[in-house]
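Chemist: Pasting the structures here.
Just so you know, all these numbers are worked out from the coordinates, no wet-lab data involved. Here the structure is a predicted model, which is why all the values come from computation and not from measurement. Cβ atoms are built from the backbone, for glycine too; each structure is taken alone.
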Structure P
Amino acid sequence: MFMGIAVLGNLRGAEASLDDQGEATVKAGNFGGALEIFNRAIAENPGDARAYCGRAYDYTAMRDYDKAMVDCHEAIKLDPKFAKAYCVMGNINWLKGELEDAVNDYDEALSLDPKDAEIWYNRGLYYLHRDNYKCITDTTEAIRINAKDDQAYYVRGNAYFDQQKYGPAIEDYTTGIGLNPGYANLYHQRGFAYLKTSEVGKAIADFSNAIQLKPRSDVEYYARGYAYNEAQDFDKAIADLSRAIEMNPKNDGYYDQRGIAYEEKGEKELAEADYNQAKAIKAGGGN
């Protein structure tokens, strides 16, 4: 689950503080390295609330929620108005399933700093699929504050998609792609939105872009295979779905879709074999 808490400034070599370095290291996915940096920052300055908050976020990424919560409380003890510490605490409670506490933490964070786009984004992400109207409200505010946040467009686009508002969803995905053309999920989601609006050619193009960015993703090959089925290009559908099955042979949906393609081609025995394999996987618990 992506949660963008650390707001990183432009780092300038030796001028970057330990807190800056730690946040950048977390963002790069080097959680162990970030932990060492935040430990050093705290050792050098035990009153550094930002370092405790950064380490809490790092611990959260490592799923050590107890240590993360301790650090959040320490950050708040040092600085009771530190909004980001409440936001990280909201993330922890969300991941732990303490949903009411999570909302209360996000609300407190925004009461302390209503101009922080990252906090609006995080609460919006929390509301996605739970209350899409609130998700759209929060991500819209995040975008108003920071119009270059591709993640906010992605999440708001997903909320519109859930509401079957495919036009606004496509607009948000398109804006997100303009901001970050290397983000495969935007192409993936826009591809399915195009399928909903019967723009199958555009969907195939988007799934092809996603495959270029994530060539080892069985999900992207499945998506394009599904789109080729919709376009009645069954040979290409079979090729993509076979590739998806090769990567992940335990997904029943892949066999079902390939079975459809074989059936449409009149290859009944191959279709039946795929349908039976799908049933066997589902009987065993599915994927």
Structure Q
Amino acid sequence: MNYPVKSATLKVPGAKIYYEVRGGGPLLLLIPGGATDAGIFAELSQHLADRYTVVAYDPRGNSRSTFDHEPDDQRLDVHGDDAKRLIEAMDNGAAYVFGSSGGAQIGLNLAARYPGKVRALVAHEPPCVAMLADSSEVVASDQAIVDTYHREGVGPAMQMFMAASGMADGPPPESQTREEGETFARIGGNLDYFFAHGLMPLSAYRPDVAALRRVRARVVVGVGEQSIGQTCYRAGVALANKLGTEPVHFPGAHVGYLAYAAAFADRVDQVFIQWKGV
């Protein structure tokens, strides 16, 4: 079934947040990462909309979520506040939350600071490189990407970033639908902001492990079945170890929700199903 999409905006301090709603059932908030927006979850949302009221949004500064002021460096507490306000705007006491990559970092911030708003969280491949034994090397690699951006522009920086993050599951341009083409065009327009103001803050963020351990039964770290050895996989495993939990494997690599949307949705639901009705 093709579920209709309702779009709206929410005014928050300093910005306007664009979001999309599909389906019916308990609230499920999808948080995209990096330079991406709600459109990256379009197919995943369709596969979940028979079980949840699925809300996907553009994080502030990306695509249709615009600032009231000049762009500044991303702050995870601000992103976490935006997610909390969006849950509250849906008139729901708490939500299931799925965040991937930088969106996983936002989800972790939300769960640590506002645990009453989160029924359960899947943090899929969070780039919390501070958890890694070789964190200084990874941070230096990220800084090299940013330096390349300032020196050579978006194209060379994006090539380095994609190689480092394992983003190989997206549809090739010749097979993209019109909606996918529009999504990736918007994402391309976000890259300047991401490299100038997002990559380093999102990577440098260290989740509050002590706070997360207090709610760890409701925090699941997800990793890609095809991304073993990559930075975000290793960071996810390191975070799960700190929390005293086992990571859950999801189809595909870092953006497996694109290539394996149906199977990915089923895995998300399998994780959340134990909290349904709670």
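Chemist: For which of P, Q does semi-axes √(5λ) of the Cα gyration tensor in Å, calculated from the coordinates, equal 25, 22, 19?
Modeler: Q
Chemist: If relative contact order in percent (Cα under 8 Å, 6 or more apart) is computed to be 8, which of P, Q is the source?
Modeler: It was calculated from structure P.
Chemist: Between P, Q, which one scores greatest on Kirkwood radius over Cα pairs in Å, for residues 40-87 alone?
Modeler: Q
Chemist: Using distance in nm of label points 7 Å out along Cα→Cβ at positions 96 and 256 for the comparison, can you identify which of P, Q gives the largest number?
Modeler: Looking at the calculated values, the largest one is P.
Chemist: Assign the value 3.0, calculated as distance in nm of label points 7 Å out along Cα→Cβ at positions 80 and 160, to the correct structure from P, Q.
Modeler: The structure behind it is Q.
Chemist: One of P, Q was used to calculate helix-only ellipticity at 222 nm (-39500 (n - 2.57) for each DSSP H run of 4 or more, over all residues; to 500), giving -24000; which?
Modeler: That value comes from structure P.
Chemist: Comparing structures P, Q by distance in nm of label points 7 Å out along Cα→Cβ at positions 48 and 248, which one has the largest value?
Modeler: P
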